[in-house]
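Listed below are the structures to be examined.
Read-outs: derived from the displayed coordinates by stated rules, not from any lab. Bear in mind the structure is a predicted one, so any value in this text is a computation, not a measurement. Cβ atoms are built from the backbone, for glycine too; each structure is taken alone.
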Structure P
Amino acid sequence: MNEKDFNWSKEKEPHITRRKVIMEEFPEVKKLFGTDPSLIYKSLFIAFLQLAIPVFFLPENPWLFALLVFFVGGTLTHMLIPATHEITHNLAFKNKVLNNWLAIVVNFPFVFPVAMAFKAYHAKHHWHQGKEGVDTDLAVRWEAKFFRGPLGKFLWLIIQIPVYLIRPVLVHPIKPDKWQIINAVVQIAAMIGYYYLAGGYAILYLGLSTALATGLHPMAGHFVSEHFIYKEGQETYSYYGWWNKLIFNVGYHNEHHDFPTIPGSRLPKLKKIAGKYYDNLYAHKSLSKVIWNFIFDNRISLFTRIKRHV
């Protein structure tokens, strides 16, 4: 693995090819396509639970507050991240407009309006995986050089949210569409209303929960488990452990990239049907271990990703 530059590939991303092969051999996977209506109720319940907690229970003791943020706020907020990911793949409703509105509402606990921008850029991540200047999931060169070593990578994990907000503007700026504007306007209005209802301390709870959920929370290990290179020649990695029950099976990441129109709840069925194509791939066993290895293993850096010009 190259420690001073990205791993450049002349090959096209692997998922389109594998999808075609699996579809030809196992045409029954088409039955897994579609929406998962339970996603609507689950995501709304988690979002409003997270919003309700600081309204009805917000300890003044800083230690209790910190424990609440870590064990409850960070967990609930992180559960909303893969839920939003599913929704922005239009997997909750058949109607795209309804999916957009659901994502905007579920966005409330994140404090910042991110759902619709994520939808736009995440689509590019799928269809142009690893492509220089298009896939904004990859670090830029100065970023990879700056956040080096255990301390640098630790700091990078903590500030992933602002990094992911700023990087697309620098790498691949796009004109905000009407849904991104609606997302911003609705989110600002929601936060103003929430401030008058619950106060600034509640906003702080939501903000810290979001920062934790996207950084050092154990569940956040999937961010650095999915595409950093852990085995030469493999670009995407899955995780099949028990955290998947709380993160909408986003750990089934090879399966998801192969078939992004299959809801997370059905990805285990896909793996069971087409296991011969997944069982031989390297898979993570612990998200916490992934975070630990990312920070302390000198062989892993922000350069440890595959980039391509094709």
Structure Q
Amino acid sequence: MDKSMRIIYMGTPDFAVPALEKLVLGGWNVVAVITAPDKPQGRGRKLAGSPVKLAAQRHNVPVLQPTNLKSPAFLEELKSYEADLQVVVAFRMLPELVWDMPTKGTFNLHASLLPDYRGAAPIHWAIINGETETGVTTFFIKHEIDTGSIIFQEKEPILPEDNVGSLYERLMNKGGDLVVKTVEAIAADQVDPKPQDHSLAKNKAPKIFKETCEIDWNKPSTEIHNLIRGLSPYPAAWTSLNGKICKILKSAVVDGKQIAVAPGQYATDNKTYLYFQSADQPISILSLQMEGKKKMEVHEFLRGNTL
């Protein structure tokens, strides 16, 4: 297969690293990487590059870090690479001047089975909503976000024990393979993109905010448990415990047991268990993190804290 097609890769977080590395190690002609500007990180707040920048540097791929995707200087530099194709994984919204530039177009990898779960946080929302299946999709970029014609899709089960961390890991690697498959098909001129059926876009995946993460104990236990799974390990569901913010990272629904407290109240033996009451059944807190403290298993927490 001819791998000389000139590719520009756009991405920022670790989710976008496997696809980039699979392309480079597979011998594809990635001529440049575009990623976010360096940001202050860690306790020292030193400027550090994104995971995609670090990956590109490991493979000696030129890196562009524009602050303005519409600036004439950036557009001129982008044009100078004469890309045939642009690949986008977990990057920001592109202006038409950018995505319409390559002769073979620009495609995006999205972590859902489009058209369902369009938006910034598809992995979180699929678990929060109690889905048992999700996947990854490649599609050609158009004006409206996540609405372009679908190239390929791969399904992935959501297991009862999954949280965002475990599902993210699997979709990240599955997505990397799908990006390579898509590039191969485009290079061979063997793609047949299908327009999305917008009537199937039943669920949205908007950005997660702090208020999204607050637990409403008046909801059923299954909904609360799925919220906790769908926000763990980051940004984490939270509640108030003795006047302090308590992030809850792992939970279980306690079937067939009742505690004589109102929703939002808790019961504990101060040794092994901490139950919060929901609208129906108690929820057992298995792992938590109090504000300013490290993550702890519940028995560790109760050993040092009397509630």
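Out of P, Q, which structure matches 2.1 when distance in nm of label points 7 Å out along Cα→Cβ at positions 239 and 255 is calculated? That value comes from structure Q. Computed over structures P, Q, relative contact order in percent (Cα under 8 Å, 6 or more apart) reaches its largest value in P. Here helix-only ellipticity at 222 nm (-39500 (n - 2.57) for each DSSP H run of 4 or more, over all residues; to 500) was derived from just one of the structures P, Q, and that gives -7500; the source is Q.
Looking at mean projected area of the Cα convex hull in nm², for residues 7-70 alone for structures P, Q, the greatest value goes to P. One of P, Q was used to compute distance in nm of label points 7 Å out along Cα→Cβ at positions 143 and 215, and the result was 1.6. Which label is that? Of the structures listed, the value fits P. Supply the structure label, taken from P, Q, corresponding to Cα extents along the principal axes in Å with the calculated value 68, 48, 31. Answer by label: Q. Out of P, Q, which has the highest value for FRET efficiency 1/(1 + (r/R0)^6) of positions 39 and 247 (r between Cβ atoms, R0 = 25 Å, to 0.05)? Result for FRET efficiency 1/(1 + (r/R0)^6) of positions 39 and 247 (r between Cβ atoms, R0 = 25 Å, to 0.05) over P, Q: largest is P.
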